[in-house]
1. For distance in nm of label points 7 Å out along Cα→Cβ at positions 121 and 185, which of the structures P, Q scores highest?
2. A value of 28.0 was derived for mean count of other Cβ atoms within 10 Å over residues 145-152; which structure in P, Q was it taken from?
3. Given that helix-only ellipticity at 222 nm (-39500 (n - 2.57) for each DSSP H run of 4 or more, over all residues; to 500), derived from a single structure, equals -10000, which label among P, Q identifies that structure?
4. If semi-axes √(5λ) of the Cα gyration tensor in Å, for residues 153-208 alone comes out at 29, 16, 11 when worked out from the coordinates, which of P, Q was used?
5. The value 17.8 for mean count of other Cβ atoms within 10 Å over residues 17-24 was derived from one model only; which of P, Q is it?
6. Relative contact order in percent (Cα under 8 Å, 6 or more apart) was computed and gave 24; which structure, P, Q, did it come from?
7. The value 166 for volume of the Cα convex hull per residue in Å³ was derived from one model only; which of P, Q is it?
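All of the numbers you see were taken from the coordinates with simple rules; none came from a lab. Bear in mind that the values here come from a model prediction, so they are computed numbers and not experimental data. Cβ atoms are built from the backbone, for glycine too; each structure is taken alone.
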Structure P
Amino acid sequence: MSFDQRLHKFIRDLGADFVGVADLSPARQVIQEQGGERIATYPLAISVGIRVMDTIIDELPQSREDRGVALNFKQHGYDIVNSRLDAITSRTSSLLQNSGYKALPIPASQTVDSKNLLSAFSHKLAAHLAGLGWIGRSCLLVTPQAGPRVRWATVLTNAALTVTGQPMKSRCGKCTSCVDMCPAGAFTGRIFAEDEPRSTRFNVFKCHERLGEAEKAIGVRVCGLCVYACPHGQKKHPASA
């Protein structure tokens with residue numbers, strides 16, 4: 001078994017539903033602008049995803065009226081999944097280090113630029129470059145298997161790994177379900193373009209404000225309706241088809 005195969009199996013065995021390796025060179029300038037040179041020096045990213053339970057996502061339209069729904073999503077659809085992802089990327093980084101490579105785990109959810117509401121690195125960009133999905137009108141990574149119902153984390157590395165795929169072209173077509181569903185009106189409806197800033201597609205401050213309103217109303221910073229609305233995540237399960 002090659003090192004690539006052992007690594008993928010190791011990550012899967014830890015509980016990841018999605019694993020991919022991305023060549024970061026096409027996006028180096030964007031990565032440097034967001035995270036600085038210490039982030040941009042890494043040539044590859046290992047993208048790790050965990051699928052959020054459909055039962056939790058499908059209840060989200062009731063979250064403003066039912067605090068239990070909101071709390072369940074925050075805990076099981078966000079906090080616990082983020083912790084699982086961080087554990088996977090930490091152990092993966094240790095494996096890479098012990099194999100003689102550099103590795104830097106990027107937390108599943110961490111804002112380092114509070115003024116612009118940015119993390120040090122875009123997990124969605126890594127997953128996109130790894131061929132795991134496309135970035136939709138909601139600025140979420142949309143997978144063919146689960147739509148946007150996946151949370152992500154990343155390990156940056158210089159390991160000699162094989163890139164898993166090419167970025168997928170958008171399969172959103174004319175669909176604007178996420179745009180129409182957003183109660184904050186945060187999305188412009190533009191299709192993702194690598195050379196355009198996030199602000200051309202997504203007003204993160206409107207989204208942030210909406211989460212603040214939810215916290216005042218029910219005590220929980222929860223929305224997620226763009227995740228719920230995407231038709232690619234609403235496919236019938238084989239057992240119920």
Structure Q
Amino acid sequence: MQDTVTAPRPGIQAIARAGSVLRALAAAPGGLGLAELSAAVSLPKSTVHRLTAALAAEDLVATAPGGRIVLGSGLARLAQAGAAALPARLRPALEALSRRTGETVDESVLDGDAVCFVDQVPGPQRLRAVSAVGEEFPLYCTANGKALLAALGPDRARALLPARLGRLTPHTITSHSALAAELAQAARTGIAFDREEHNEGICAVGAAVIVEGIPVAALSVPAPTPRFQRSERLLADAVLDAAREGAALLA
């Protein structure tokens with residue numbers, strides 16, 4: 001008996017192709033010409049033209065000056081709605097991570113050129129690091145911010161970094177080349193560190209929650225420096241496991 005392969009139904013195929021177009025545009029902040037987009041998604045230009053016309057009618061793509069195709073403002077509204085649902089969906093991973101480490105756990109998302117805290121599980125320790133939900137921190141000197149930058153890749157990371165990396169503590173990395181080397185290491189390992197770079201006396205480890213190649217959030221564990229240094233390896237392993245668990249919850 002021969003195996004049979006069921007071809008995707010036309011509606012499902014169209015959705016999959018539209019998804020590939022949106023992902024290609026997400027990877028090209030400056031937009032793509034029709035020919036470039038066609039090559040990026042391996043589809044004929046006529047097909048891509050029909051798809052982008054349909055997506056433009058829903059405000060999901062737009063045409064920039066010069067004729068380049070870019071993501072539309074309708075996606076930003078959908079992204080905001082999705083971001084609002086993130087805390088509830090990732091909460092089990094945060095709670096499990098706090099139980100495993102006995103420390104405060106933060107969830108944050110990229111907000112322009114900053115990282116914004118959207119949820120937190122305070123640890124049971126009397127001496128603990130606590131940041132307010134809704135607070136924003138710089139990307140370059142925080143564990144969650146560096147985890148997101150590393151997951152975005154060097155080109156997009158550079159675009160989000162200020163020309164001058166301000167010194168917040170004596171330990172803040174202010175050299176772009178040194179930061180790039182640390183981000184490359186974080187990209188390889190999946191974990192990023194803040195070693196008293198944002199606040200003296202506080203260290204943290206963070207990992208990005210990555211879904212289909214996109215860092216949608218970061219989980220991080222901050223702790224007073226002496227306690228962090230005693231448990232650094234345990235905390236790093238735990239936050240990486242939690243980020244993977246979070247990705248599975250979102251997938």
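1. P
2. It must be structure Q, since only it matches.
3. Only structure P yields this read-out.
4. Computed on structure P.
5. It traces back to Q.
6. P
7. Q
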